[in-house]
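What follows is a set of structures to go through.
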Structure P
Amino acid sequence: TLKPSDLLSHFKQTEARTKNHIRAAELLDNTVEVSQHERLLLLLLLFPVELLSETDVENLLHVTGCSAETQRPSCQSGCLSERYRSITGECNNRQHPRWGAANIPYSRWLPPEYEDMWGKPRGWDPGHTYHNVSLPPVRLVSQEVLFTHNDNISLDSTLSHLLVEWGQWVDHDVVLTPQSPSTAAFKSGADCTHTCSRETPCFPIQIPLSDRRYGVQDCMPFFRSAPSCGAGVLHRPHREQLNAITSFVDASMVYGSSTTLASSLRNHSCPLGSMAVNLHHSDRGLPYMPFLPRRQAHLDPCGPRNSTASEGAGKSTRGENTTSCFQAEHNRLVEELRLLNPHWSPDILYQEARKIIGAIHQILTWDHYLPQILGDTAMSLLMPPYQDYNPETDPSIANMFAAAAFRFAHVTVHPVVTRLGPEYTPNSQHPPLPLHHSLFASWRIVQEGGIDPVLRGLLLSPAKLQTPGQMMVEELTERLFQAQGGMPLDLGSLNLQRGRDHGLPGYSSWRRFCGLSVPSSTSDLADIFGNSTLAHKLELLYGTPHNIDVWVGAISEPALPGGRVGPLLACLLAKQFKALRDGDRFWWQREGVFTSSQRRHLEAVSLSRIICDTTHIAAVPADPFMRTEKPEDMLPCSHSLIPHLDLSPWKEPDTGEDLGTKNHYGAHG
């Protein structure tokens with residue numbers, strides 16, 4: 001029997017290297033927490049004893065394994081290391097080789113605000129006060145502010161639901177916060193899925209008396225995010241969380257962020273440098289992603305729903321539809337590149353296709369997605385034109401971005417997954433699905449019509465419009481990860497609890513950080529939100545604007561002209577994406593990464609074209625992120641507004657030299 005918390009754990013599954021890091025970090029974290037507690041007791045008894053000397057800390061780092069996890073990587077020089085980014089993200093910055101790499105702590109824009117000197121979450125102790133007021137239970141905030149009936153939503157008049165999907169897709173390229181793999185409290189051994197006691201790693205969500213769930217369950221399970229080894233106890237005097245994947249927009253959700261996973265995703269039996277495909281099932285001749293190995297099939301809750309699927313279960317990935325499209329696009333690219341350059345080795349073909357796919361993701365995100373989110377005015381002010389790579393810019397993902405800012409799109413998710421037939425008409429065989437029936441159900445792709453019906457639904461369906469009275473649909477607050485057993489989770493509560501777990505300062509602190517006005521009264525909040533009812537609700541819940549959890553405060557702000565986020569989110573999102581661009585040595589516009597001719601051709605890339613080339617869909621919008629009102633407004637894939645990517649600038653002469661040592665593009669060989 002699968003519980004919702006089991007699915008959440010599966011959603012955050014990590015690679016072996018990340019698991020080793022977490023194991024070491026938890027050993028360190030627990031030891032330091034105990035020693036800090038003992039130190040405080042000694043200080044209370046007036047014994048000024050330093051329990052951990054610098055030598056003790058060094059020994060502790062070594063014994064737990066954290067020393068090995070924080071060693072500076074060795075960066076190789078040569079043409080290949082200049083031409084292609086590493087899978088792990090290491091050595092992107094030569095002076096700071098771990099910036100932006102997988103398995104490093106999130107960066108901090110503001111110091112964390114924990115309830116103790118080491119890392120107790122905000123709200124850990126219900127009696128602890130902030131500005132003389134206790135924080136409200138996150139489930140109460142979700143019920144009072146976020147909850148929206150599925151049938152009480154407004155639709156976005158200009159944007160499609162594929163824009164929401166793309167935001168989720170990019171999130172999976174830059175952020176993966178592992179939760180603690182432990183299922184029991186470290187000190188008492190209590191089962192985190194059942195206990196209502198707050199003992200690390202258990203941080204259960206209290207069910208308030210007014211909740212319809214009260215009496216059915218007393219609390220909702222919640223596991224703390226796994227700690228990171230960080231830079232060492234002496235230089236990191238607080239708990240820090242881990243990003244298990246690369247920060248860069250490099251299509252790591254297609255290729256992986258570890259050498260082991262990257263290798264397992266490749267087709268080593270083919271001399272093309274292609275990605276592995278499913279050998280047992282296809283989408284009417286088009287490839288699916290590979291299944292899990294047979295020995296792991298029983299571990300996959302997303303697999304086919306029949307007892308005869310003995311060869312394995314469907315590989316569980318986040319964004320199955322989009323992943324399959326881009327894996328197929330990679331394989332299409334290597335075939336074309338091989339025709340142009342038959343002398344290229346499989347590794348060069350793989351790396352060149354991977355490099356192009358990464359550039360496509362950067363172009364679609366910065367040129368097509370972000371302007372719709374920020375609006376043209378904010379985009380021009382906060383995201384000035386690209387100048388050049390800046391080695392002083394840290395591209396690592398900020399804790400605020402991972403735990404709050406980039407979760408804004410959860411309030412734009414539609415409660416229904418629409419599936420449409422070949423002419424964008426309703427499909428009687430595969431009708432629309434309530435959202436909770438589609439989560440962890442990639443088996444539906446194989447058994448219920450393939451990828452095309454879902455993609456057509458995303459292209460023709462509008463996004464949900466976020467308004468003060470229509471925040472988060474009940475599919476997400478009341479039915480999240482509804483499974484075979486246990487009560488469903490609540491995404492709004494999870495988001496708020498995660499921000500507290502990470503010690504994110506409150507809403508007012510971030511307004512100040514961005515140079516915006518800082519509310520100190522209900523009337524100030526009403527002016528910022530443009531809604532006195534919402535301001536009054538938040539004041540009643542939190543007691544003071546300074547205590548408002550940053551995520552709920554940020555999504556409550558009205559959108560800037562032409563955008564879908566308010567001033568605070570625009571500031572935070574632009575700051576992160578600008579760092580991801582300017583701190584990336586392999587950014588697609590940087591001189592020497594691609595030739596000028598290649599850059600000109602890349603500028604014309606289209607997500608609609610990729611859909612045409614990797615699915616059976618024959619008609620698409622010119623801009624798939626914009627809402628298309630009627631099926632007849634779709635364009636045939638042969639239309640001039642859906643151009644092919646011309647790869648002729650990638651043709652190179654065969655000089656008979658070793659491609660690993662040649663200077664291909666002149667600038668960095």
Structure Q
Amino acid sequence: MKYNRIFLSHYLVLALMLFGPKLYAQEQRSVQEKADLLFDKYEYYNAAKLYSKLSESKKIKTRNLERLAESYAYINNYDLAENWYARAVQRSDYAKRSLLVYATVLKENGKYAEAKAMYKRYTDEQGDDDFVKLALQGADSAIRWIANPKKVDILPFTGVNGPLSEFAMMSIENKLYYVGETKDATVAKSGMTGESFLRLFSRDSNSSGKGSIATDGNINQAKYHVGPIASNKSGNRLYVTRTNPSKEVQKYRKEGRKWSRATLELMIYDKEGDGWKETAFPFNNVKEYSLGHAAWSEDENRLYFASDMPGGKGGVDIWFCELRSDGTWANPVNVGAEVNSPYDEMFPMVFGSKLYFSSNGKPGMGGLDIFEAILKGGKAIKVKNMGFPINSASDDFAYFVQDDDDKAQKGFLSSNRTGGLGGDDIYTYATKKPVFKIVIEGKTFNKKSKKLLAETNVTLYGAKRNLVAKTQSNGSAEFTFDADNNATYKILAERSGFHADSIDILTTIPTKDTIYQVALYLEPVMEVGHKFVLEDIYYDFDKYNIRKDAAVILDQLVRTLRDNPTLRIELSSHTDSRGSHRYNDVLSQRRAESAVAYIVSRGIERDRLVAKGYGERRLVNRCADGVKCSPTEHQANRRTEVEILSY
């Protein structure tokens with residue numbers, strides 16, 4: 001099931017709907033009609049904005065919840081997709097497909113145990129399903145891989161990555177090429193992502209910073225998406241994937257409306273003097289299928305590519321064509337069932353005798369996983385998942401080997417994993433051999449009873465909220481992680497029925513094997529009347545808007561509410577005694593309401609939340625009016641508190 005990909009994934013597909021004049025001549029539409037129209041046009045970014053407005057209704061339709069969740073899934077905002085799906089599948093009239101997509105979104109968010117529970121619920125209701133069997137195998141494998149990550153450094157490509165998408169880095173002679181979105185106003189925007197159509201960028205290998213839009217030939221003059229590219233070793237022949245700009249497109253009809261979806265094609269650019277000659281790859285057929293993602297074999301006699309052309313194993317497959325000595329191409333050959341599946345395989349890359357590709361049709365960690373295979377006569381054997389951290393719970397693709405010797409393999413990969421700067425980001429990878437062993441040892445506790453809390457999910461995150469490892473505390477409530485030197489980590493402990501706890505750790509550069517010991521205390525939320533403080537919720541002076549640092553803490557509360565769907569709380573804001581009673585009452589009420597509004601925007605029902613501002617009426621210490629207190633004592637009274645109303 002290609003739940004969040006149309007073809008060759010969101011970053012390469014133009015789903016441009018070309019409606020006839022009768023549709024545009026209609027009267028002004030309602031918000032519901034506009035949202036549905038945008039959704040049908042695959043403009044998920046824009047559709048989500050309108051479905052969010054509809055979600056504020058007290059009687060929101062389940063279908064709107066599902067479409068809001070699905071829109072977020074399509075644009076790879078899996079956190080929000082999870083929140084809204086969690087709410088939708090609690091209803092009696094949810095579409096059964098939503099349960100399946102929800103389970104897959106949980107998997108994309110690295111919540112493999114929760115995903116398995118949803119997949120099981122789906123099969124209990126709907127019977128066995130081949131996709132679910134595959135997903136369950138992947139979830140089981142992912143749990144093992146994350147608990148024992150490979151020694152590989154995965155680092156964001158500093159200077160290139162930004163708030164927009166960048167991916168598919170490759171090197172040609174002394175240049176690096178990659179694909180990305182741009183703020184250049186001359187490049188039109190995609191309604192699907194809300195950002196520009198993709199363009200090809202380049203920069204010198206030895207320079208730093210972001211590249212510029214490539215000027216090679218007229219490659220970037222295409223109307224819609226451009227990239228990725230492949231090249232021969234000398235750099236005088238390029239293979240460029242692009243969205244076909246003509247009106248020769250796949251046509252569809254639905255409910256009296258008609259539209260067309262543009263497909264992908266592969267263009268060949270040959271260097272001629274100071275210019276480039278453009279020709280079409282002979283097996284393009286934009287009326288019938290897409291074709292792109294080219295990769296050369298080591299001897300440059302065979303071109304691999306991805307396509308959903310007829311005759312494949314299903315979905316998008318990897319194919320190859322032999323280049324004859326007279327410069328003509330032999331007919332496409334499917335790489336075979338060892339690589340291809342009923343789902344999608346794409347982004348081939350060949351280095352020596354090995355084929356690297358991405359697939360969502362084999363047991364894997366998330367959406368697209370990167371795989372390695374051995375090539376033999378064009379066919380592939382011994383296919384294996386490259387494991388964690390090469391792969392993540394998100395989409396991992398466009399693996400490029402820059403160097404491989406006895407010491408290490410180095411290169412680039414692309415991913416939309418947590419911790420990046422934009423939608424898709426470019427990462428460098430390299431194997432590593434640490435000199436000293438660094439271990440984090442910890443225990444999990446019930447904060448109220450102070451008793452050990454066994455079988456708690458514990459996650460180790462890096463400095464940019466990237467997943468480093470994940471495990472579960474054992475029967476003695478103990479857990480361990482391997483760590484790197486001079487690194488910043490956040491450890492998060494979560495369990496149903498409890499509000500999570502986290503702790504930050506900064507490792508040093510050791511001179512010997514080192515152990516760090518930590519303790520995590522989870523707040524129980526199953527007892528009516530129980531209160532606890534949300535730590536580190538700060539507001540700017542005289543303000544009540546939600547700051548970014550406060551949003552992180554509130555997101556943790558959102559997860560607690562989502563994971564405990566019967567939980568109902570009062571969220572209260574408190575001030576210190578400075579200022580008038582009236583002023584403090586109004587300010588604290590606005591802060592509480594602002595926090596509740598934020599939580600509702602993340603998919604939690606408003607009737608599960610009560611906002612209450614108590615001003616200075618519930619001080620926790622002696623610092624009443626007229627009492628001289630230190631700043632620290634006053635700070636203790638400025639707090640955001642949660643009270644359990646029902647569970």
Winner on Cα Rg over 2.2 N^0.38 Å once structures P, Q are ranked, highest first: Q
Among P, Q, which structure scores highest (criterion: FRET efficiency 1/(1 + (r/R0)^6) of positions 424 and 544 (r between Cβ atoms, R0 = 41 Å, to 0.05)): Q
For 0.90 (FRET efficiency 1/(1 + (r/R0)^6) of positions 88 and 328 (r between Cβ atoms, R0 = 35 Å, to 0.05), calculated) the corresponding structure among P, Q: P
Value 10, calculated as relative contact order in percent (Cα under 8 Å, 6 or more apart), assigned to which of P, Q: Q
Among P, Q, structure where distance in nm of label points 7 Å out along Cα→Cβ at positions 240 and 584 as derived comes to 6.6: Q
Test item: mean count of other Cβ atoms within 10 Å over residues 200-207 calculated as 22.9, pick one of P, Q: P
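P, Q: which one has distance in nm of label points 7 Å out along Cα→Cβ at positions 64 and 120, as calculated, at 3.5?
The read-out comes from structure Q.
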For -10000 (helix-only ellipticity at 222 nm (-39500 (n - 2.57) for each DSSP H run of 4 or more, over all residues; to 500), calculated) the corresponding structure among P, Q: P
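Since every read-out is calculated from the coordinates, none of them should be taken as a lab result. These numbers come from a predicted model, not from an experiment. Cβ atoms are built from the backbone, for glycine too; each structure is taken alone.
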